[in-house]
Structure I
Amino acid sequence: MINTVSKIFFVLLVLTSILFSQQKDTLSEKKSGQSLNSLVELRDQLDDYFNDKNFSDAVWGVMIKSLKTGEVIYKRNADKLFIPASNMKLFTGAAAIILLGSNFTYETNFYVNGDIEKGLLKGDLIVQGSGDPTISNRFYEGTQTKIFEDWADSLKAKGIWAITGNIYGDDSYFDNVGLGKGWTLDYESSWFEAPSGALSFDDNSIEIKIEPSEINYPAIISIIPDTKFIQLAPKVITVDENSEQSVSVKRLRGTNLISVTGNIRKDSKPISEHVSITDPTMFFLTVLKEVFEQKGIIIKGRIGGIDSAEKNIPSDDLTPIFTHRSVPLKMILKELNKNSNNFYAEQILKTIGLEIYNFGTIENGVKACNDFFNTMGINPDNMIMADGSGLSRLNLVTPRQIVNLLSYMNKRDEFSQFYESLPIAGVDGTLIDRMKRTSAENNVRAKAGYNNNVSALSGYLRTVSGEQLVFSMLVNNYLVPPALANYIQDNVCHRLVNFIRN
């Protein structure tokens, strides 16, 4: 009871702070008209925001610069290191579009090591992956397995209706280290911490759908896509409309056994939870084989990684039969940044390592990125890039480094593709519900970031007078609800949009 009262009091305190701040903003707007007309006024106003007493024990890092004049509009702890959360994706995405090119595509190659006679492949089928993160239905109409279904049709078009041998997955372009350095193992089964892999399917996660049945009977639980790769331990009971509902979905660490427990009310809508898997290559191959068989292709052998083959399979003896190409990188970056897709970020960083240093590892990706950052005037010795997504709390960057990155990209030929990949305030992506019904709506293009006690927002905006600004706002070690950090960042953007110079 005491904890409940404390929580209610805390929430009321935060709401009171927000209402007071809103009243102060309104009075300020009445005094100054549409905008703040001098840098002194603007800086004083921004100081008021970042001095909010709810963040007295936290640290703000801020830098705001004019792209027109190069003038620093405002700075606070601009050269201190901060955990950037998903603002790390700005570094990953910028490096990718420069080093790989906006039209870069992934290739998944299919080979056979036998003869094809009368609809029969007398030998093995080899699927060689290069880290394509898009093998799902995200860019294609249909179910999650639409691409696999198309591949089955391609095999049959090549005259293959049965395979006497095995299906091997060649995942040798990437290492087998799925999780990043500094990732929290508490979230290992969460969709946002899915492992990377050269052969990956559907973001290396599975959907668990829970629906009510009859009262006091087990709930209806389904796996999407339906695959034997996952084992379920279901213990969810349907309860009446007046009972408390609580459903927990977790994967047992190091396995693909998913525990689903709790109660679901009779009147509840279906509940869907996405859970990461282990062993991406075998997940890929298992679902692939199941789809091939559903499409009428007979497979007499087994599935496995090519390194598990009983015999050596020389690449010189393989015959290519077809290649699947992904959508171009400029489309992939939109998923990376707009929806802040961690899995895409790790795949892209390893891809950079593969393309530049011939092997897809985080270390090689970071090395290639650091060389690129040097050309931008960012000393990689003064920052830490531990992963591509920002999940790791080992990442450290400064607001100035982020602003330098954004300023550099603004001068590149690839800027339009980079800019268009960023969420639009109040319109789409992770900013769809922020800055609505303000002058910042549909104006600010920025990447948000969130981790425990970390919040970030960095990007571009244009003032009402047409001046384009670049900004970075990072806050670490706060204890209040994240919504309050968002509120301050959003109001700063609103103020900047309405800034007109004297």
Structure II
Amino acid sequence: MESVFALTTNVLQFMAVLFVFLIGLAALALIAMYVIDRNQPQHAVRRNFPVIGRFRYLFEHLGAFFRQYFYSADREELPFNRAQRSWVYRAAKNLNNTSAFGSTRDLRREGSVIFLNCAFPKLDDEAEPLATLTIGPHARHPHTTDTFFHVSGMSYGALSAPAVRALSMGARSAGIWLNTGEGGLAPWHLEGGCDLVFQIGTAKFGVRDELGRLNDEKLAAVAAHEQVRMFELKLAQGAKPGKGGILPKAKITEEVATIRAVPRDRDAISPNRHPEIGSVDELLDVIGHVREVTGKPCGIKIVVGEAGFLADLCRAVHRRGVEHAPDFITVDSGDGGTGAAPMTLMDDVGLPLSEALPLVVDTLDEYALRSRIRVFASGKRINPADVAWALCVGADIVVAGRGFMFALGCIQAMQCNKNTCPTGVTTHDPKLQRGLVPEDKAERVAWYARNLIKEVETIAHSCGVARPRLLNRSHARIVVENGRSVPMNELWPPATPRADLAGDDAA
């Protein structure tokens, strides 16, 4: 008994000494921080309020997370509010997405879209299957799809390998395509067996020679994969128009470096534009070259800005013949997303999709090219109403990136550029990637696409049309000043084709 008591006493004495030691160590640390803070010249808050001032940076970091979960209302957070994200999460899990008691959406806000229900909506047995759409009729291998919703460009490198694998498998299951983004073709893109759109960025990753020029042999090798159905020449991206892609060196693994043919010791910065493309005629030359080498449709991705570019492009097409036109135009919104971009470009440059999409559609109508050049809408279209709006305006296809990231488990932690994504979506840290199980997330990707398509069909049937691509501007109103709304077809009346181009449209 005495030995037990002695042992207990010794343990308590040891713990007391350890406690005093730790208290002393903490005190020394606080004194050291006080001295450092008081004398450092860089930070005024820490200099005036030693030690305590350090909490400012902690609270600043945690603020985004607290606002997301505790303080922001369901529909006020940016870039995506809780209501938008919650819909995607539930759709991706194939859970009931019905609501009770009433809408929390403020229908008086300027820019809100109100779809116009029909007095006699379509019954289920009156609904029609999705119609097929052919892209690139003048290519040797045109592409046909019946689906209007697909995965937008997100590169391997910006995304992790498990994320790309899940997207590929999920896209195959849902019958939609996956855009590779500008980072080249990775094994993970091919693994799931889905259709692919290969994006050619300004650095031409995956199809470049040692000087960064387009390499026809590599281009043909990519096109030899049957899964690669189309090519997209990226002129600009919504988050950084006028600036090339940015991949921080922290995210450049050995495999990423090999695929992109870039060094690992510095950020991978793409040129601001394709060096060989400085005019609309040079643009059409490159589009035609890619289409000839690959035998597959080739289109462009743009952010609408400079007045006159679209008209110049359309006039150049008519001079050459409609077979020389880009097979599609992806219209990205000026507030688009990315893993890394200068805030100035992300916030202040490029037209938002709400203004850019009708402008592009109307310009193509004016120049009688609308049925030759397909229009893809990109930029924050992650919920059914977002997609239905784009179809009403005139888009043939809607592509989304961040919606599918939410389906993968993204929580909008805003860590995409730091290789510290807590859900494994945009990090190459194996410990963090472990949280993303591709087989599970592939199912969520597929369910998200299926449920979004189903809900857009619901909107279409309510508006009295048998399938979503029959939606047009007469089916919606836009809220303007003072909370009143105006018909979309009055806000953006249909363009009148130019008389001097009558008959030039290639159906």
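Thinking of I, II, which structure, once semi-axes √(5λ) of the Cα gyration tensor in Å is computed, gives back 45, 30, 18? Of the options listed, only I reproduces it. I have 3.9 for distance in nm of label points 7 Å out along Cα→Cβ at positions 124 and 196, calculated from one of the structures I, II. Which structure is it? Source structure: II. When helix-only ellipticity at 222 nm (-39500 (n - 2.57) for each DSSP H run of 4 or more, over all residues; to 500) is computed for each of I, II, the one that comes out at -10000 is I.
Could you figure out which one of I, II the value 20 for relative contact order in percent (Cα under 8 Å, 6 or more apart) was computed from?
Values: I: 23; II: 20.
Computing relative contact order in percent (Cα under 8 Å, 6 or more apart) on every structure in I, II gives 20 only for II.
No value in this document is a laboratory result; all are computed from the given coordinates. Predicted model only: the values in this text are computed from it and were never measured. Cβ atoms are built from the backbone, for glycine too; each structure is taken alone.
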